[in-house]
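None of the figures in this text is laboratory data; all of them are computed from the coordinates on show. Owing to the predicted nature of the structure, the values given are computational and were not obtained by experimental measurement.
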Structure I
Amino acid sequence: MRYDGQKHTLDFIFYVMSESEVDTHVTSNDKMYKLSNGSEAYYRENPNDVLTLTLKKDEIGYSLGGSKADNFNLEVLLDIAESI
């Protein structure tokens, strides 16, 4: 993002949940990706241009999200998931 003297906000969703709750956040339309540790992550592009990635890692569930307008994309979400 370029700084132009204007105030900007960057919205990011980071939701932590129980591992058992993850299944309620995944649909059959989500695309599955494997993380480097073998965990599965489920990616979805929502109609409002918000992208989400839901995963289980170390017995905890996570849902990550961001807007295309804020320059989030699958690669960014996967990088964040790998860093957890």
Structure II
Amino acid sequence: MSYQQPYAQPQPELSDKSKVVAGILTILLGSLGVGRFYTGHIGIGIAQLLTCGGLGVWSLIDGILFLTSNDRTDAQGRLLRS
């Protein structure tokens, strides 16, 4: 008789992109939308580019969230690597 875990959660697919790189790019070059272009979110990247990263506030908050949260994804919905 074999033992199986009845409620084992499947491991989510990981992106080839790094959340640390995305966070640093967003903090340093967020007014150009570089962090969002890096993760493949082209629409949000263009919005950050046109608004200068929400005058710096949006890009700073977005960069901090990239660095601290564990649920950020790329454009394909895959979790960013640590």
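When relative contact order in percent (Cα under 8 Å, 6 or more apart) is computed across structures I, II, the figure 38 traces back to II.
A value of -0.80, -1.11, -1.36 was computed for log10 I(q)/I(0) by the Debye sum over Cα atoms at q = 0.19, 0.23, 0.26 Å⁻¹; which of I, II is the source structure? Before the final figure, lay out the partial values.
Details: I: -0.80, -1.11, -1.36; II: -0.72, -0.97, -1.16.
Only one of I, II returns -0.80, -1.11, -1.36 for log10 I(q)/I(0) by the Debye sum over Cα atoms at q = 0.19, 0.23, 0.26 Å⁻¹, namely I.
Suppose helix-only ellipticity at 222 nm (-39500 (n - 2.57) for each DSSP H run of 4 or more, over all residues; to 500) works out to -3500; of I, II, which structure was it derived from? Attributed to the structure labelled I.
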